[in-house]
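Engineer: Below you'll find a set of structures to go through.
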Structure P
Amino acid sequence: MQPRRSRSSRRIKFFSFAVFVSFAASCVVADGTTTKESLRVCADPNNLPFTNSRGEGFENRIAELLARDLGTRVDYTWFAQRRGFLRNTLSAQKCDVVMGLPVDTDAAWTTRPYYRSTYVFVTRRSRKLRIESFDDPQLRTVRIGVELVGDDGANTPPAHALSRRGIVGNIIGYSVYGDYRINSPPSAIIAAVARGDIDVAAAWGPMAGYFAARQAVALDIVPVHPQIDGRVLPQTFSIGMATRRRDAARHARLEQFIEQRRSDIDRILAEYHVPRVDR
């Protein structure tokens, strides 16, 4: 999922991004034997680098790691990550744990973060723009791509930061939902930088890092600055897993998994070029 700023500046929607993992518990069947429930994962089938239906995302990988620790398998319930996702998955008890939610999300009980990432500026290395700050004067003349979230095209944090500076006429919006008939629609903004359709993209780091590494031309990834724009506009977000509220045993098991498997999770994130600002 993509983080976003809403009217209250606390509602955050992702880019994806985010994926879901669940806790598998033992249960006793009628003949008295013990069997393992599957690890039920609700996820987007077309949202790399987080998840896809072929299991190629980094959150697919972490779900598999958790399932191995629990001695069970992963079963997916696929649902596009857009409005109503939590209501139709976690809250509807079709999955048990969400992975990839900002830790201050109100709609679920989040764990400690297992990574913290940031929005980034993406440019073609050959252009040597070296944009690092929203206050860079180049941003008033170059073509800037920003991500839009939701059916109503709500603005992401970088779009708000640019708007605060009066930078609006040279902005091009790219929906993080996009056309689900193509693979991983949020990647369109990174492909636009590589083609030269735009000069710089202000995009969510995990998605940007993954697809920038897969372009035919070299792209530079630079965390946006400042990390908190103004007084209430964060550009970085801590990401954790989550359960339904009051699901204490499952929540505790996820906390334990994050602690015990921290180095393995870090390695997976590095393989997918996830920008980190928690170190």
Structure Q
Amino acid sequence: MQKSFTEQDTESYYDSQDEIYSSFWDPEGSVHWGYFDESTGNDFLKACSNLNTLMSDWGKIGPDSRVLDLGCGNGTTSLRLHEQFKCEVVGIDLSGVRIDNANETLASQPADVQGKVSFAKASATELPFEDGFFTHVWSQATLYHVHDQESALKEAHRVLQSEGTFIFDDLLKPQPIVSEMAQKHVYERLFFDTEYSFETYQKALETVGFTVKDAKDLSDHLKMSYWCLSTMTFNRGGEHSDHYEELSFSYDQTAQAVTNRELGWGLFLCQK
């Protein structure tokens, strides 16, 4: 599915918004949603960390893994994966600002970390790696932005070794028709659209050549994430107070879109 927006739209959006996101979402620069349970309560950052744990457990990442972090942002998760598992990690992202941030952080790390982790600006639809180069492709809150999702899925499949693991989350569209509010505050705001529901996404993965080993519909966790984010931005003062107020309203509308089944969130574990 080719979309009406372009990769340049997405790149420009995140280049311009990175400072805003870091100011309230996660001071360390990680921008993804959370998996809530008894261990997290309503603590958003704990829930985000909990999603990392769920994905790394599902993906069975270990010291012999070579991981592609697809849409690595500021490199926070890539560095955490290496720190926890001592694996090799390559992070790629469309945003030059975020790749610069990631490389700046990497430059402050010990030499052994710099030998195992690297970052580069690249598109998910044209990965600059050889066939079968990675044991794992990992992605969080990224693929819904890609203007050609099918090509991105094919590229993820190509760069994985035989029996390699693709562990990722993505936004879903449970029904094809959405309200004007959802269109404005979710789809247009984030420069995305998708034809994939929870069920059809799995069929698309199988068509590309993946075996879907497991899948979770995390839509309730997405709704909770946006409720938390709305609270975090509500009445926040400072230089960007008007923008925070707009974000808080949009986050409320995003949570409502999940309730109305106009937006969903899925987690997928696949094998090549």
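Laboratory data are not the source of any read-out in this text; all were calculated from the coordinates shown. This structure is a prediction, so every number in the text was calculated from the model and none was measured. Cβ atoms are built from the backbone, for glycine too; each structure is taken alone.
Engineer: When Cα extents along the principal axes in Å is computed for each of P, Q, which one produces 72, 39, 37? It would help to have the intermediate numbers written out before the result.
Structural biologist: On the way: P: 72, 39, 37; Q: 45, 42, 40.
Matching structure: P.
Engineer: Suppose distance in nm of label points 7 Å out along Cα→Cβ at positions 49 and 145 works out to 1.6; of P, Q, which structure was it derived from?
Structural biologist: The value was obtained from structure P.
Engineer: Could you tell me which structure in P, Q was used to calculate FRET efficiency 1/(1 + (r/R0)^6) of positions 89 and 217 (r between Cβ atoms, R0 = 41 Å, to 0.05) as 0.90?
Structural biologist: Values: P: 0.65; Q: 0.90.
The correct label is Q.
Engineer: Quick check for you: by mean count of other Cβ atoms within 10 Å over residues 65-72, which of P, Q is greatest?
Structural biologist: Details: P: 17.4; Q: 25.1.
That would be structure Q.
Engineer: P, Q: which one has mean count of other Cβ atoms within 10 Å over residues 113-120, as calculated, at 22.9?
Structural biologist: P
Engineer: Same structure, new question: Quick check: -6500 is what I get for helix-only ellipticity at 222 nm (-39500 (n - 2.57) for each DSSP H run of 4 or more, over all residues; to 500), calculated from one of P, Q. Which structure matches?
Structural biologist: Source structure: P.
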